[in-house]
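Colleague: These are the structures, in C-alpha cells.
Bear in mind these aren't lab numbers, they're just calculated from the coordinates by the rules spelled out. Nothing here was measured: the structure is a model prediction, and the numbers come from that model. Cβ atoms are built from the backbone, for glycine too; each structure is taken alone.
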Structure I
Amino acid sequence: MTVAKYNRAKVLSEGRMLTPWFRAAFVNVFQVAKALEEGKEGRYEVTMLFDPKSVDLTAMKELVYNCAKAKFGSKIPPSKTFDLPPGFRSPFRDGDTKPDYTGYEGMVFAPARSKHKPQVIDADRIEIGQMDQPGFYSGCYARASIGVWAYDTKGNKGVSFNLNSVQKLADGEAFGGGRVDAEDEFDDANDFAAITPSNNGGDETESWM
C-alpha cells in the first residue's frame, strides 16, 4: 500500500463513496451539533478540508454532478469538469473565503452531515468513543464514507454530502491551539488548605466569594 491510495476516492456502491484523506474541522460526530436556524433539527457533522494539491476530487465531483443531474435533469448542462451551473449550490467551497478559520487557507472544504450518529473508527478499524484520548477531533487526519442527496428547498437548489461513517487516519495539530499544559495555567496552591474554614476554627473572615 502507498500513500497514493488515500489521495483518491473509492466507490463503495451506487451513491456511496470513500473520500480521499482530509483534515477534520468542526467535529460533531459524538453528539449533535446545534442547528444554525431556529426550529431546525441539529445534525451530526464534520467539515472535510481537502488539500487540492495532494488529493484528487474528480470522483467526488462526478458523484455530486450525477446526483444533481438525476434530480434536476436538463437544468444541469454537460460539464467535463463536473461543475454545477450558477444557481445550484455545490458542497465544495473555497477555504480562502474563510480567512479567520484555522486550517482553511488553500483548502477546499465540504461539510458532511447526518441525522444518525456515524460510526467512528481508528486506523486499525477499532471504534473510537467520545471519551477516548486523543480521540477524533478537529485537526486530525481522516477519511469518510459519504453519500449524496439533492435538495430544492425555499428556492435553494443543490447537493449536499451525507455522513455515513468516518475513519481517523492519523493525529494532527488540533485546531484552536490544542491542549495547554496545566503547569502553564495554574500557580502553586499549597496554602489553600490552611485558609479553609475547617482549619481556622470556623472563623470565616476569609472571603469565599
Structure II
Amino acid sequence: MITDRPLYKITQYIYYFFMINFYFIICNILFFVAFYLADFTIKNILLFYVTLIPMGPSITAVLSTMGKLVREKDLSPTVDFFKAYKLNFVDTMKYWFIQLTILLILVIDIYYSINNSNILSPVFLIFIIVCIFIMIYAFPIISRFEVKIKNLFIISIYSNFKFPKATLLNASTIIAFGFIYFNLPSLSTLFSVSLIGYFIMYNLQKPLAYLESEMLQKHEE
C-alpha cells in the first residue's frame, strides 16, 4: 500500500511538523510581532513579558501532540493540538505565569547587577538555567498528567536528577536547534518548535512512563 511507503510517511511527518508549528505561531502571533518589530532590550521587557503569557498553553499543546506522535505514530494536527490546548489551558497558565514572572524578575536582576558591577549576576544566571531545566520536565508532565502546581515543581526538580541522560539530551536538543535557528532562521521557523517538541517527548519516553507508574502506584495506595 502507498501508505506504507517511506516517502509517504516522510511527507506525512513533514505535514505534521509544519501544521503544529504553524498553530504554535498563530497562538503566539503577538509575541512574534513584538519580537520582529520591537528591540529586545530591558526597556521593552514588560512588552515581551505580556506577549509571552499566552505561550504557555501552546507549548503544552505542542508537547502533547508530539508525545502522541511518538507513541502512536499518527496524528490529527488540528484536532489534537487545540484539544490539548483547551484541556491543559488552566493548569499550564497557573504554572507558566509563576515561571514567567520568576524569569522576568531574574532578567531584571541580572541587568541591574551587571550595570552596577554586582557580583550576584552569575547567581541570577544560574537561577535562570535552573528554571529552564525545570521547564524541560514541567511542560511534558502537564501535557500527560494532572498534577498540582507545588508537586509539579517538586517532580520536575526530582526528574532532572533521576534522569540525567534525558535531561542532557533535551538540553542539547534545545541548544542545537537554537544554533540552527540563528544560522537558518527562515527555514527553521517553519519546523523548529514542533521538532524540538518531538525530540523532547521522544527522549522522555522512559522518564514519563516511570512517573506514570509511580503516580498509579500512589493512587492505588
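Colleague: From I, II, which structure was FRET efficiency 1/(1 + (r/R0)^6) of positions 160 and 176 (r between Cβ atoms, R0 = 30 Å, to 0.05) = 0.95 calculated on?
Modeller: Values: I: 0.75; II: 0.95.
Checking each candidate, the match is II.
Colleague: Among I, II, considering only distance in nm of label points 7 Å out along Cα→Cβ at positions 40 and 64, which has the greatest calculated value? Let's see the in-between values first.
Modeller: Numbers: I: 1.8; II: 2.9.
The structure with the largest value is II.
Colleague: Quick check: 23.0, 85 is what I get for Rg and Dmax of the Cα atoms in Å, calculated from one of I, II. Which structure matches?
Modeller: The read-out was computed on structure I.
Colleague: Which of I, II yields -27500 for helix-only ellipticity at 222 nm (-39500 (n - 2.57) for each DSSP H run of 4 or more, over all residues; to 500), as computed? Could the numbers behind the result be given before it?
Modeller: On the way: I: -2500; II: -27500.
Source structure for this number: II.
Colleague: For structures I, II, calculate Kirkwood radius over Cα pairs in Å, for residues 56-103 alone and state which one comes out highest. Can you show the working numbers first?
Modeller: Details: I: 12.0; II: 11.1.
Top value of Kirkwood radius over Cα pairs in Å, for residues 56-103 alone, among I, II, belongs to structure I.
Colleague: Quick check for you: by distance in nm of label points 7 Å out along Cα→Cβ at positions 112 and 144, which of I, II is greatest?
Modeller: Details: I: 0.5; II: 4.0.
When distance in nm of label points 7 Å out along Cα→Cβ at positions 112 and 144 is calculated for I, II, structure II comes out on top.
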